[in-house]
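In structure tokens below, several structures.
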Structure I
Amino acid sequence: MSYDLAVWEGERPADGKIAGRTFNDLYERLIDAEVGPPPTERIAAYVAALLERWCDLTEDEDDTSPWSTGPLIGEARGPLIYFPMRWSMAEEASAFAADVAQSMGLVCFDPQLNKLRP
């Protein structure tokens, strides 16, 4: 079981309902696309910041990474990254991921609860 987060560039939506619609639109255009655009510089920088805290799953020899897929940058398309993390580490990792997103001026959305983070 995993916990998923979506992080994207753009203005912060007014509430979770609007964020959910924005996420669904981005997902359909970018993630569902057969060939999506490469990650933007800001999203690549965001992923790099996450990987400074925890290694990529592809480099995790000690089973300490919270990410459920690797390489993590592979989950990014253009201005969006939609990525899963291990349920057992989701509370700590998602709080960190949300804080990093906020510090970088990115939107962080929890699609399970349909709410903005943090």
Structure II
Amino acid sequence: MKRRSVQSIEDFYMNLGYKGEKLRKALESDKELKNILAMKKAKLSKKAKATKTEKKKYVLATDQDFEILQKCKMLEKKRLIPADKTAVRLILTQLKPEWRKDLVIELDTLIRKYK
């Protein structure tokens, strides 16, 4: 049996009329999609170096995610000015599953600063 792509699996459910939360739940329960994503993540993990903690903390699903992580780690080792440190921390939050929460916190900090 030919293995389908992630996009073809998503298209399959969308053609059945799944949208929004219903689509997300259908995709989360699809065994073939889970297998594809697990294999892809294992392949990426071998290629790029990330600690166990980083793998738990961040969603590292694409080559770009690993590239962002590696560049942020490289920058964290440099002597950055406070604004650049904040930028690197904010960029790293985009790799977290709940990235919006960190954006709201950062925005709240700025709002308080400029009241």
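Calculating FRET efficiency 1/(1 + (r/R0)^6) of positions 9 and 105 (r between Cβ atoms, R0 = 30 Å, to 0.05) for structures I, II picks out I as the one with the greatest value. Each of structures I, II was scored by relative contact order in percent (Cα under 8 Å, 6 or more apart); the highest score is held by I.
Can you spot which of I, II the value 18, 12, 10 was calculated from, given it is semi-axes √(5λ) of the Cα gyration tensor in Å, for residues 41-96 alone?
Label of the originating structure: I.
If semi-axes √(5λ) of the Cα gyration tensor in Å computes to 33, 21, 9, which of I, II did it come from? This value belongs to structure II. Hey, distance in nm of label points 7 Å out along Cα→Cβ at positions 33 and 49 derived from one of I, II reads 3.5; which structure? Among I, II, the structure yielding 3.5 for distance in nm of label points 7 Å out along Cα→Cβ at positions 33 and 49 is II. One of I, II was used to calculate helix-only ellipticity at 222 nm (-39500 (n - 2.57) for each DSSP H run of 4 or more, over all residues; to 500), giving -10000; which? Corresponding structure: I.
Where a number appears in this text, it was derived from the coordinates with a stated rule and is not lab data. Predicted model only: the values in this text are computed from it and were never measured. Cβ atoms are built from the backbone, for glycine too; each structure is taken alone.
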